[in-house]
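Some structures are shown below for you to check.
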Structure P
Amino acid sequence: MTGIIAMSSITYAMKAKRILNGAGFYCEVERTPKNLSSGCGYSIRVKGDIDKIIGILKNNGINYKDYITLAS
């Protein structure tokens, strides 16, 4: 499953990318789409189990604003 997670800061977006890539997940930083609540204007695009990815972010103290899942 693919999803976009709106981050609360560019710092958290970069940290999330490093942690998720290290855990074996696809993750890229991109501009937040207009249809997703904006935080700092940056999001991460991820592939995999969104619930697991959100859990990893929470366990590492990475704040995010919102997320959406996309059709694969």
Structure Q
Amino acid sequence: MIKFKYSKDVDILVVELSKKKIDYAEESGPIIIHFTKKGEPVILEIQDARNFLLSSLSSLVKEKEVTFR
């Protein structure tokens, strides 16, 4: 079961995809993805989550692609 947790004080959204053991993480723009040793994603951390989600929703409405750096 996927779990979501939002921390308002630091504006980070954490999406837990599984309970598997984390081996390493990679960062791409405002997103940090934690992986197992086999490369399976375990946790997604979205920094500056409010802006990220609002921009993503706005792009859906406008049907346009948004790139975050």
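Only the coordinates and a few stated rules stand behind these numbers; no lab work does. Treat the numbers as computed from the prediction; the structure is a model and nothing was measured. Cβ atoms are built from the backbone, for glycine too; each structure is taken alone.
A few remarks follow.
- Highest-scoring label, criterion being relative contact order in percent (Cα under 8 Å, 6 or more apart), among P, Q: P
- Top of P, Q by mean count of other Cβ atoms within 10 Å over residues 4-11, largest first: P
- Entry that produces 24 once percent of Cα pairs over 18 Å apart is calculated, selected from P, Q: P
- For the structures shown (P, Q), distance in nm of label points 7 Å out along Cα→Cβ at positions 28 and 44 is largest in P.
- Computed -10000 for helix-only ellipticity at 222 nm (-39500 (n - 2.57) for each DSSP H run of 4 or more, over all residues; to 500) - originating structure among P, Q: P
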